[in-house]
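Colleague: In what follows, structures are represented as structure tokens.
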Structure 1
Amino acid sequence: MKKEDEEEILKVFGAKSTKEILEYLDQHDAAPYMEMAEFANVGTLNLRLIELIRFKLVSHHLERKPNRIEWYEITEKGRQVLKQLEILIELTAESS
């Protein structure tokens with residue numbers, strides 16, 4: 001991974017709503033956009049989803065038969081990252 005990508009992913013992990021989005025998708029397996037808009041404003045949610053999709057932590061799905069259906073799912077990689085993120089938070093909380 002390039003240094004720029006490392007810095008970007010670390011920013012994403014610390015950014016507002018990242019952990020909440022991953023936790024929500026982990027708990028619900030899949031969710032439409034509007035469900036996640038309950039805990040993040042539209043601008044933040046859009047940006048976080050783009051970032052999470054870029055790093056393959058979340059996948060985006062769209063069907064157009066007969067009506068448009070759009071949803072997001074956490075990937076296996078996203079589940080693993082969430083678990084490690086929770087461990088990191090726990091470890092750092094213990095040392096304070």
Structure 2
Amino acid sequence: MNGEPLRRSVIIANPQGLHMRPITAFVELAGTFQSNVTVLKGGERFNGKSPLSLLGLGAEKGTELTLEVSGPDQEQALDALATFLERLKTEEDVTN
């Protein structure tokens with residue numbers, strides 16, 4: 001790790017968008033890592049470990065989000081969180 005945050009863009013594919021259930025699952029996953037997690041949308045920054053912050057995203061299907069992760073386990077965190085969002089295509093995907 002060189003101190004630079006890692007970034008990756010993802011497109012929300014879930015027809016219901018990123019609402020409370022997937023946000024809660026995302027926050028729980030983000031909380032398993034030591035790194036700081038920020039979600040960017042249209043120049044705004046949201047705390048990726050706060051469900052209240054992420055509710056402000058208003059991320060509907062087709063929305064592009066950028067994940068920004070910095071910390072000791074940033075590579076693992078970015079991979080896991082991006083994969084979670086990329087695979088989130090149905091409500092069943094939240095719990096699987």
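Colleague: Given a value of -10000 for helix-only ellipticity at 222 nm (-39500 (n - 2.57) for each DSSP H run of 4 or more, over all residues; to 500), point me to the structure among 1, 2 it was derived from.
Modeller: 2
Colleague: Going by relative contact order in percent (Cα under 8 Å, 6 or more apart), which of structures 1, 2 comes out largest?
Modeller: Structure 2 comes out on top.
Colleague: Here distance in nm of label points 7 Å out along Cα→Cβ at positions 22 and 62 was calculated and came to 2.6; which of the structures 1, 2 was it taken from?
Modeller: Comparing all candidates, it corresponds to 1.
Colleague: Starting from the value 78: which structure in 1, 2 was volume of the Cα convex hull per residue in Å³ calculated from?
Modeller: So the calculation was done on 2.
Values quoted throughout were computed directly from the atomic coordinates according to the rules given, and no laboratory measurement underlies them. Only a predicted model underlies this, so the values are computations on that prediction, with no experimental measurement involved. Cβ atoms are built from the backbone, for glycine too; each structure is taken alone.
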